[in-house]
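Just so it is clear, none of the values below were taken in a lab; they were calculated from the coordinates. In this text, all values refer to a predicted model and were calculated from it rather than measured experimentally. Cβ atoms are built from the backbone, for glycine too; each structure is taken alone.
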Structure P
Amino acid sequence: MLIETETTPNPATMKFLPGRAVMTAGTRDFATPEEAEASPLADALFGLGDVTGVFFGRDFISVTAAPGVDWPGLKPDVLGILLDHFSADMPLFRPGSAAGIAVPPEAAEFAENPEDADIVAQIRELIDTRVRPAVANDGGDIIYRGFDQGKVYLQMQGACSGCPSSTATLKHGIEQLLKYYVPEVTEVRAV
């Protein structure tokens, strides 16, 4: 089995492509070892000690290294865990754990006005068709969290979370796109 690797715009994160589906639906972001307990694979990666984030995409895994960690030293260990996992056809999640997109508690902060339903539908469509595929190419994902009085709230995940260029992507890329197609959008904010 060959697992390809790609660098991402975030120098702390590397993207691993096992050549098969990782998630059949949705994505999953693990930001702590406690969250990773739901997945034997994520748990093993955090067990290396130098990993601070794991993200499962449709056909990739993004791994974020702790500050100061040298990727040439960590990469063989990550590849070994991934090879063992996929070669043995191990389950991605432990029985009884929640798979798919984990919704953090802050997502409930944005109660949307029912009168904005058409605007929200346009925003979601643009994010799903134009933004998410581009962000996935960089080893991450972007999740819609809400719309309130012209402001769109998005959550960056995977390689995009904490990436030095994520603010520029959010403000100059995503915000401009949404403002162009949905004039009611005045600002995009990260949560």
Structure Q
Amino acid sequence: MRIVPARPGDLPELLAFRAEAAGWLSRRGTDQWQLPYPAHRLLRTIEDGVVFLVLDGSVTAATITVTPDGEAGLWTAQELSEPSLYVNKLSVARTHAGRNVGGRLLDWAGDRARRAGAEWLRLDAWTTNEGLQAYYLRQGFHHVRTVLDGKAVNRGPRVSGWLAQRPAHPAGHGFTDETSEPRRPDAV
């Protein structure tokens, strides 16, 4: 399997990919990702070069966003000053579930963070999705805190405020990495 940067032309596929993940999450009893993700926001992150695809031949097996931008209001000023990369929107196609693609992708992101000079690989997860939180703990992340206050724009209370991190470190992930070298978190 190969990791490649997403391109603007991948937008329809990525929106469909997220809809598939939202349906699966709904069937598992969670409200995570039930609102459609705004296409213009996804396109902006693709254009920023922080969205990546895992390809198995010509099939998209997974996607991940890895950005140097932590969200103020979730992370403290001290944490935001620490060199870190942040994982968002990790999802694996149901056709590739159970193959540790997500775990390997987190290892790739941690290795990418290390190569960028980051100290931490961080993420926030849905506050009510305890299964997802347990998954991240099994992947070596440590729970930092859960932020429940702070309102997202026109969407009520914060829903993705379970914060976790693990040290950035070299890792064997088994993917063919066809991405460019990562930028330093403080060089954006």
Structure R
Amino acid sequence: MAEAMLNHNGTATQAGDITVYNYDGMTREYLSTTVEYLVVGVGIPANASTDKPLKAKKGFAVCRTSDLTTWEYVVDHRGEAVYDTSTGQPVEVTAPGEYADGVTLLAPSTPYDVWNGSAWVTDEAAQAAGQKHAAEQERAALLAEAQSTISLWQTELQLGIISDDNKASLIAWITYIQALQAVDISTAPDIDWPVKPE
């Protein structure tokens, strides 16, 4: 098969095959090499060039320059863990190039950390409120479990048909419920929860 010939405008003056190097339309990153058949008067496909890309280089992506005239190395952070400085949440790096504004390589150490411009610092008031809320939820769950455990025994007691063993268990669980209700939640997370009855 004949080789296509292009004029200075990139239009084929002779029909034939031509090797083109395809790149992403947004990031301009080199994607693949294909052989295209061009008829007279037709140019190469969009997002393609006829000059070979640079050789692969670790830590970099091979991309077309912004003026689309040649290839260049662009730093590539894809796969690295970065964190949004406004939320502390992990952010996926999806395109080659420098880090986006508003992200850092430093991971927050608690869910209550805030970015001060150079490091994460813990918002102690928010942390204390969050720990208190978590302790309140834990106490509510423990109380619900205890209430569920004693409900049948309470019915048996009201009907006067409770056994001595079940009555002893009921008393132990009621004592446990009272101890749960007396827990000082303000000391969260340093709470010594009462031990459940056997």
Starting from the value 2.6: which structure in P, Q, R was distance in nm of label points 7 Å out along Cα→Cβ at positions 87 and 119 calculated from? R
Structures P, Q, R, by Cα Rg over 2.2 N^0.38 Å: label with the highest value: R
